[in-house]
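> Below you'll find the structures, each written out as structure tokens.
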Structure I
Amino acid sequence: MIVPREKVQNFLDEFCPVAVAGNVGYHEGPSRSENLQFRKKHGLTYELIQDYLSQLVVEDYHRGPEADDKGRPCEIWKFGPDYCGISLYVKLADWHPAPKRFFCVSLKEAIPPLNLPYRE
């Protein structure tokens, strides 16, 4: 689902300060080996990932919010920012109203690059 720019901005207005504070969870288990490989290849620490996520803008938006594909009670937002000339796939889970609300479920190279409806 593609939502209006204003709704994306509202999400980012809530999400980015949490990332600035370093409070976005990051999932990196066996089912997310591409995340681990990308992070290690580019020397990304969790702190650098938080900083990078805090800089997302509306123009990086791909789609969402969507229901979780595994039926969990969260909304999924997808973004496609650039990182050092590489198009990324960033999948964020919003577990509102849980205390630890935001998680980065995926951060890896986007193959193929994502359609970004608000990027000119």
Structure II
Amino acid sequence: MHATGTGGAGSGRKRAEAENQQAGFPVLKTLEGFDFTALPSLNKQKVVALSQGDFILAKENVIAIGSAGTGKTHICTALALCACQMGYRVRFYTAPGLVTELLQAQREHRLGKLEKRWLGLT
């Protein structure tokens, strides 16, 4: 993570750890740690391009679809970690986790509050 403000490296590391915890990563994974040779059908250049974050500026989404064990969580975690390193706040969701959170918010009549939290308004 890049440290911002006047804090030293220690404060940057603590901030990075807090942001990673807030993001809800299941595990911390990097693109450097992904074995692209194990999945030759995955376009490495596309993944590397996504790691630059242009899709964020364009307000586009990234959704990974595939069979179990193909590296979806690894790639998505790595992309989110890249976004964190660029200064973006991120939140990692699995599809079932997102559905569960939305259904619970709906039952508790707090969908609007959840949306505001996602938009960074609260």
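Every number here is computed from the coordinates shown, using simple stated rules; none is lab data. Everything numeric here is computed off the predicted structure, so don't read it as measured data. Cβ atoms are built from the backbone, for glycine too; each structure is taken alone.
> A value of -8500 was derived for helix-only ellipticity at 222 nm (-39500 (n - 2.57) for each DSSP H run of 4 or more, over all residues; to 500); which structure in I, II was it taken from?
Source structure for this number: I.
> Given structures I, II, which gives the highest value for relative contact order in percent (Cα under 8 Å, 6 or more apart)? Walk me through the numbers before you get to the answer.
Numbers: I: 28; II: 31.
Once relative contact order in percent (Cα under 8 Å, 6 or more apart) is tallied for I, II, the winner is II.
> Which of the displayed structures (I, II) returns the greatest value of distance in nm of label points 7 Å out along Cα→Cβ at positions 88 and 104 on calculation?
If we compare distance in nm of label points 7 Å out along Cα→Cβ at positions 88 and 104 over I, II, the biggest value is for II.
> With Cα extents along the principal axes in Å coming out at 46, 42, 27, pick the structure among I, II it was computed from.
Details: I: 36, 35, 28; II: 46, 42, 27.
Derived from II, not from the others.
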